[in-house]
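For reference, the structures are reproduced in the following blocks.
Where a number appears in this text, it was derived from the coordinates with a stated rule and is not lab data. Remember, it's a predicted structure, so these values are computed and weren't measured experimentally. Cβ atoms are built from the backbone, for glycine too; each structure is taken alone.
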Structure 1
Amino acid sequence: MVRNNRLITAAVLAAISKLAMAEEIALELKEVSVQSTTDQNSALNLKQPNSTASRLGLNAIDIPASIETLDVETIRMRGDSSIREAISRTTGISDISNLGAGVSFSARGFTGNDSVGQAEDGIRLLTAAGTLTYPSDTWGYQGIEILRGPASVLFGDGTVGGIVNSIRKAPSRDRSLEVLVGAGSRGEYRAGIGGTGPVGEIGAFRADASVTGGNGYVDRGEHQSEKIMTNLLLTPTENLQINFTFDHSNESPSRYTGIPLRNGRIDSSLSTENYNIRDDEQNFMEDRLRAKVEWQLSDALKLSNVSYWFNANRHWRNVEYFAIDNATNTIDRSGYTEIKHKQKQIGDRLELASIAEAFGHKNRWVVGYEVARVDFRYFDNFYNGNDPTSNVSIKNFDPGYFLTIDPTAADFVSKTIQQSLFVEDAFDMTNQLKLSAGLRQDWINVDHESRLTTASLDKDYSPFAYRFGAVFQTTPSTAFYGQFSQGSDPVSSIVTLRPRNGAFKLTSAQQTELGIKHVLAEAKGELTFAVYHIKKDDIITRDPNNPTLRVQGGKQSSRGVELAATLFPVSHWRTDLNMALVDARYDELRESSGVSRAGNTPTDVPKKVANAWLYYQQTSWEAGVGARMVGKRYADNANTSVMPGYTVYDANVAWRANPKTTLRASLRNLTDKLYAPVSYDVEQFILGESRRVEFSAELSF
């Protein structure tokens, strides 16, 4: 791993050295960043374009949807090094990542990667087996945009709860170099390097690389990762831009699935225990290529095309489930699991956009076609239902090695082809009233072929999504909006759909939302407020006349209130606040016992989430303290396994030694709170990170 880190660092240094030797050319490239460097007095970015909630280049205040943008400066001020950390501080979103799901979130009453999508620069890697693993590190990104509520009009199925979109830093002909070096308690380390500059007379290049690692906060919790991101921008003419990117990442997160409960409660004496095996494995290796062409056909018309290729190889080998034997005070272990994913995705998206007037009114529209193909191979060792078990002492035990009865073998292969036509329009009815609409029609084919049985599946879906909305601006700084939208989620990940689920159609969801967005006078801050109601139909339930049969017809809904604010009340002070209250429930759901769960809360959904940060900022230094509060959640549909709510406090202090050097100290979980952010099983909770301190140096040249 050290050799890999050195190779990555050497490659980036060589690339940046080449940039430094390139001849400086006066020709300026047309700006392609989706947002400019954020003015610190507009931290919610309401007056900035947002590419996640709309493809029309509209500012956030003009889009009838709940949008939030985290800029890179805010991420640094909070000391967040991972996407998970950064997103869990935004409005109404909680982190429910675990070993099997990778990076995963809960939003507006819906959970997991089949309901809360993730993308990079607007391109999604389709979800396989509920797992998404990239991106995970904030290094190399200009910001993160979040759209809450159904995002199917722009991103297709699997986004009823919302979508998270990480925005890369763009190349520039202005030379710059950034370096980050950090170390912390428990052997944590982090290093990053990124630079940009001119290439020839028409180009600009950017490269970003990072390495992270450490011992983790539980026994044998070691983790490490490295990535490199490259970006070449060419502008042959003032109306034509060509952009190429290539990325590689190799990540090995901690192999930890939590601790078993004792009589339904967390036993604090086990807080650092890790009951996994000695030769555990969790590795994600991903490569990405992308080519984007933007051609300004005229002042009012632009054609763009993006082609991409993803390749992901994932490997798990662990024992995952634990239970306390109270009679012997030992741990029973089961779920000796080995899984491999080999996933390739190739796709293309073509768009034609216009800003021409219509009937004497300002009008923007975009129409496009998108196609993606995913080839997936899935390997496991539990196809015959055989599962070894073991028993170890509750402490000071020998972890042992991986056990299996059946050898790991190819379980199935699948081919998924998804095509879509989409259109979006924003029409200025008056100077104050903007009407908008978005439509998307998808055609999805899944071809599943078992390698172990004769089972197969050839299934077609044709989900239709829409969003209709209106924005009324009483002043240039105040906007009232409303929208009605429809999206869809699969009953399980489309790419890994099993024949047993082949008879089921996609679930459908409708959302009604009303909200207010306001920019305070004299740059005193920004505010957003939203109320919404989402209902989701055709979730899997049990036949009331025969509980052994799985059928569609269940219903799930959520309603809630969200408030976000960034305030600059007096000189040198800044406050970030957000709060979400959610009433999520199963309106109709029966389990295999035949018992109705109607009225119960879905698993891993908190009723309330709130975040607060208070900063004091001077020219040469700044300090901030923050709180993250997540309410009570449940680990089962019966709502008998309770995950207590928690509040975790963090702090960050930075000193600008000179204009190009910042020294920072970040403190996580100041009170060393013992808490569980997510469940792994009904009687097994994953504990959150214990107290940690990290020191870093940020250098720019």
Structure 2
Amino acid sequence: MLAEDLTHSLLETLERPDLRCIAGPLSLTFDTSLPIPFLVRDTQVSLGPLAFARPDLAPTLLRHAIELARLRLDAPDIPPPLAGFAAARLAALFHRLDPRPDGTPAPAAPDLPWLTELAAAEPPPPAALASLWTALAPLARPCPTPPHEAETPLDAAALFHTLRPLWPFLGPTESLMAEGGDERLTVDPRTGLNRYGCSHRPRPWAITFASSTASSLSERGFEGAESARRHAAVALLRGQTPAAAQAAASFQARAALARFYGLAGADQVILAASGTDCELAALAVVASATSRPVTSLLIAPDETGSGVPLAAHGRHFSSETACNRPVPRGNLIEGFPEQTLLIGVPLRAPDGAPRSSAEVDAECTGLTEDAVAAGRHVLLHQLDLSKTGLLSPSHALIAALRARFPGRIDIVVDACQARIAAARVAAMVRDGAMVMVTGSKFFTGPPFCGALLLPETTARRLATAPLPAGLAEYTHAAEWPPTATPLPTGANFSLALRWHAALAEMTALAAVPPARIRAILSGFRDLALRAIAKHPDLTLLDTPPLLRAPLEGEEGGETSWDEIPTIFSFLVADPVRSGAFLALDDSRRLHRWLNADLSRLVPDDPLAARLCHLGQPVPVPSPAGGDILGALRLCAGARLVSGEPSHEGLDAAARLAREHEDARHALAKIGLILKNWTALLSADPVPHYAPLEPTPHTPGPQ
């Protein structure tokens, strides 16, 4: 490797967003005179000559050194062998997260013989630990090393006994966050992305307006999760049990959510792996507290998550739960009443146009009256908002039905998009509604972090109403108020980490004055409407205005920022069939290709290399009948307001101008793809975590 290429490779390692943002107070340098792979001295980390000889190992070495240095800063009392093996275990798993360009695993590294053994599911036996310590000790011992530390013999048997229960939790944040959900969280080694097209690592080079579906983490979110993981790791290494450390992380997330939404405390918060798991929890809470069969009125089942109708019926909605339990999809979950009746209320007419609010309200009223007359208990959903930005039924209807049928109706608000002011959510909960939220939509946290917020009276009911037994396959005691029974001990640690990532974004948003939030979202709305209208291949879907009442204390009758549309759904012209729109399958292809580096297939346009992540296509009826169409979505998320950490250094005007230009680039790339549709259809490129490396140029004969 040429010297300039080597230097560039090493500098790129230092600038990697996933490493730079977790380094915190550490200074990172290179020192070719070191006799060891790296040296940690106080807050300085120096990479030695191995990083120059094997630049492909530099990220692993740096991650190892950062973990060891932060452990020393956070907990200098942890014995060097324990801290050393914990840091090396994390580095070994981190090494596997960086596959070769073809997707095959990272190769073994003879220079770091411990990588393979420490990546195994179990810690090495005592004799192997003793052998590996000879390589790790020079890295793990404090610098300078006190004389007595160097002379203390390693008790390998005791070390093995300590490490064994901790081993599954000593991993990098990005891999831990990919667990505790379902297969959609699994990262494809070919792409570095999960099935949502996003990453648990920061991806600042990508244009991201995908907050209606899921987003890659920002550096802020990544550091939020990393901080929670480090806190748990220190507790584990100091002797706390894994169950207690995980439960503490879950409780901290629940308490922070309660504070954000102005609730009395963590006992009003249930953590759930997804919005669909929230739906199941809501039904469990209602069904366990009534002797009547439940009628669940679900609004727009085709515009909620695909598993929501099953969950609203008390049925397994996937083949595997967030607790990694295999289950028969579609079967009734143990303990959920078989008499539960699910009725869907559509929000769109057969031609795809939104139904009027009065029409939806009238249907909900009639269905509620029929259910109550039949001796049933009603669980009425309010959708706020749908995947395409619709809100229904009206707040006035909710209040009227609650007043007419006290004790016979429960309200659950599906606010999983979280495009709603925290004060409005707090008011809903005070008025007696359960509210489902997620950190993974508007707030741009990682996918699969949901929560169900409970009114105080509903939370108190848990003490006298045991939950369905089958719920234990989906959740743990630490995710619920302590009075909820029966649930297994422990916690979904991955879920807690994802929530800590989302809470970092929520905290940043909360620091922005409401008037500023409103101004930024209004500006983006105007930009989106103009840009889509100007694009010859795009047709905007109509969305009724969001009718929200002013919040208490708002002056002049002006409502909060949450009346401003932030999801802009559009159909795309079919490049093959004149006058037609892309069907759902082709819209999904387009969505994938937007998120791919197309520079090797469309080499003459710099826009081809831009990675653009928009909201996944939503199925909508065709106005002309026939194929189900796919509507893509350009979405404003919380980071548009609080700022991408990668935009640090830009003033407010320049930052927003860049965001607006990025939105125009994403729409322009759609036009580029349509022009090259046939060639791309043949190649079917896959999305990429980062832009592709340029193809090396081989000079021809002179």
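Key figures
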quantity	calculated
For 1.7 (distance in nm of label points 7 Å out along Cα→Cβ at positions 611 and 643, calculated) the corresponding structure among 1, 2	1
Computed 2.2 for distance in nm of label points 7 Å out along Cα→Cβ at positions 67 and 523 - originating structure among 1, 2	1
At a computed 3.4 (distance in nm of label points 7 Å out along Cα→Cβ at positions 115 and 283), which of 1, 2	1
Given 0.99 for Rg/Rh (Cα atoms, Kirkwood Rh), calculated: source structure among 1, 2	2
When FRET efficiency 1/(1 + (r/R0)^6) of positions 539 and 619 (r between Cβ atoms, R0 = 30 Å, to 0.05) is computed for each of 1, 2, the largest belongs to	2
Origin of the derived value -12500 (helix-only ellipticity at 222 nm (-39500 (n - 2.57) for each DSSP H run of 4 or more, over all residues; to 500); candidates 1, 2)	2
